[in-house]
Structure 1
Amino acid sequence: MGRIFSGIQPTGNLHLGNYLGAIRNWVLMQKEYESFFCIVDLHALTILPEAPQLQANIRKAAATYLAAGIDPEKSYIFPQSAVAAHCELAWILSCLTPLGWLNRMIQFKEKAGKEKEKANLGLYGYPVLQAADILIYKGTHVPIGEDQKQHVELARDIAGAFNRQYKVDYFKLPEPIILKTAARVMSLRDGSSKMSKSDPSDYSRIHLSDDPDTIALKIRKAKTDPEPIAGNPKAMEKRLEALNLLGIYAALSDQSLEKVCSEFEGVNFSTFKQRLTEKLVSVFNPIRQKMICYLKDPKTIDAILEKGSDKARSLASCHLNEIKDIIGLLKT
């Protein structure tokens, strides 16, 4: 059995993009892999969230994982900050990572933008901590979407640099699992931008916690165009917002985009939006109801996180001691 690591930042309500791009696939993968599904709260510190809000978001992310079907008896569910070995390994790996590798990372360039000189060190070094997240558990596979491949490639480069420096074969190079079923969900207001928790408009995304009325309102307001749906995706290549809604429907119904276009050929978007709303509500409302139940019982959430942290910490500590021995540090 392989071992996978993945995680999501607790920086707000998890949304449709998180579900279709990651969580839905995790639920299936936990049956085939030893699975570490982390709440990467240390990564969230790069935007300096308020302490009470961060705590609430960590519990909300855990409730979402559980409600969506991540089983704490099959998978490790824990906050990243509960396992100090992540940070210790990140420092060790940062001493092996050339600045040139980090300067090529697209995510830093996108997030820092024109304010590069004001960006914090955490944002710049984010990919090294991300590599440590995977390697501290000797992760063999990392489930990702096509747009996240660069980060796994860097983790592989860093693992290789460690092995070469110390003349060992300690880290196996983690393999990316490109999730063909991971939908790249775009903003409901701009079809050229990914759906994001950081978008200032709440109407740009569907939260997993949205009630049916809110979902219906957001889909009604979602940007489209006046043209009817074409019979194939190629005929709609320049209609980004329209394609996004069709892609969401296809992902939720486990159909190809070609089949959905064929099914709704000639239909206008006012009618299609009603169908999409029904599909979203049928998938998300059961998850939302379970989330509400978990969030009413924070002690249960904390107990699940504590159990997952204990299990993850035990393995991480074992590996960290092995690493310290290899590089010449005293084990503790």
Structure 2
Amino acid sequence: MDNSKKQLISPDAADQLFKITTAVCALLAVAVMTGFFIQLSWSSIPAIKTFGFDFLFSSEWDPVKNLYGALPAIAGTLVTTAIAVIIAVPLSFIVAMFLVETAPPALSNMLSHAIDLLAAIPSIIYGMWGLFIFVPFMQTYVQPFLADTLHLSATPLFAGEYNGFGFLTSGIILAVMILPFICAVMRDVFRMVPPVLKESAFGAGATSWEVTLDITMRYGSRGLLGAIFLGLGRAVGETMAVLFVIGNVQKMPTSLYQAGTTISATLANNFAEAQGVFRSALFELGLILLAISFLIQVLAQFWLNRVSRQMGEK
């Protein structure tokens, strides 16, 4: 029997079916994102009508008087995320370079598996570890060292009393959480650099640092930026790890030792008992968080496209 007669579908039809399937899957992602925006926007209407744009710039939070402002939660989210990224990105880069360029294969494989396992740990485990282990460690050793030994208490960022909780502790916990994600992506990006490029640079007399800076980082720049924005997106919306250690106080950040809150922590703390305008205000906070995450992705794509143009890619 002719093989063509055994085919249930022609190649052209198979290609068409493949295109339709991929298009539907892509549109489904857009539909889900649009649905999130519509649902959150609709549920936020009572708060928007009540508070208007003042909701974004008000620091008042009084459920008894039904007065709510998003500024402390927004500021807390940005502060903890900034601390996490500042700590995690350099460490991730160094660890990824060690795994790819320096470590023996056996050690590199062992450490790579350990990093992958860290990425699989649920966020609530990080939060519990932070509450029972890291907060006492910060209160007993780290914060006294910063305040008394380095005399950083004289600066506004480290002013005030400390008890282990606060923005600094939350930022470090977030850094530990996002480091495995960033490091794993950077490691894979470094491994994708063709060996012939690095060997040619070494043959021309370049040092290891020059090869890393001019060859490895340039070749994998898009992947490295993607890893950073992946970690950034994870840090912005993290809830449980921050909820345990930030203190959950509706105040504007004035010191890294100060207790505060984030958008996700505020939602987790208040949503169960919220009613009426209070519930709508929480939905509006969720809408703000979704908008921040969406803005990060837009900026990431803009930056990646700009880097591609600078490198001569189309």
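Read-outs: derived from the displayed coordinates by stated rules, not from any lab. Worth saying up front: this structure is predicted, and the values here are computed from it rather than measured. Cβ atoms are built from the backbone, for glycine too; each structure is taken alone.
If you line up 1, 2 by FRET efficiency 1/(1 + (r/R0)^6) of positions 139 and 291 (r between Cβ atoms, R0 = 35 Å, to 0.05), the top spot, with the largest value, goes to 1.
The value 2.4 for distance in nm of label points 7 Å out along Cα→Cβ at positions 27 and 59 was derived from one model only; which of 1, 2 is it?
Working: 1: 2.4; 2: 4.9.
Computed on structure 1.
Using helix-only ellipticity at 222 nm (-39500 (n - 2.57) for each DSSP H run of 4 or more, over all residues; to 500) as the calculated read-out, with -16500 as its value, let me know the right label among 1, 2. Considering all the candidates, the number was obtained from 1. If distance in nm of label points 7 Å out along Cα→Cβ at positions 163 and 195 computes to 3.8, which of 1, 2 did it come from? Going through each structure in turn, the value belongs to 1.
Upon calculation of distance in nm of label points 7 Å out along Cα→Cβ at positions 115 and 299 from the atomic coordinates, which of the structures 1, 2 produces 2.5? Computing distance in nm of label points 7 Å out along Cα→Cβ at positions 115 and 299 on every structure in 1, 2 gives 2.5 only for 2.
With respect to relative contact order in percent (Cα under 8 Å, 6 or more apart), the largest value across structures 1, 2 is given by 2.
Look at mean count of other Cβ atoms within 10 Å over residues 91-98 for each of 1, 2: the largest one is in 2. Among candidates 1, 2, the computation of distance in nm of label points 7 Å out along Cα→Cβ at positions 227 and 243 that gave 3.1 used structure 2.
Name the one structure among 1, 2 that log10 I(q)/I(0) by the Debye sum over Cα atoms at q = 0.09 Å⁻¹ of -0.51 was derived from.
Details: 1: -0.51; 2: -0.62.
Structure 1 accounts for this read-out.
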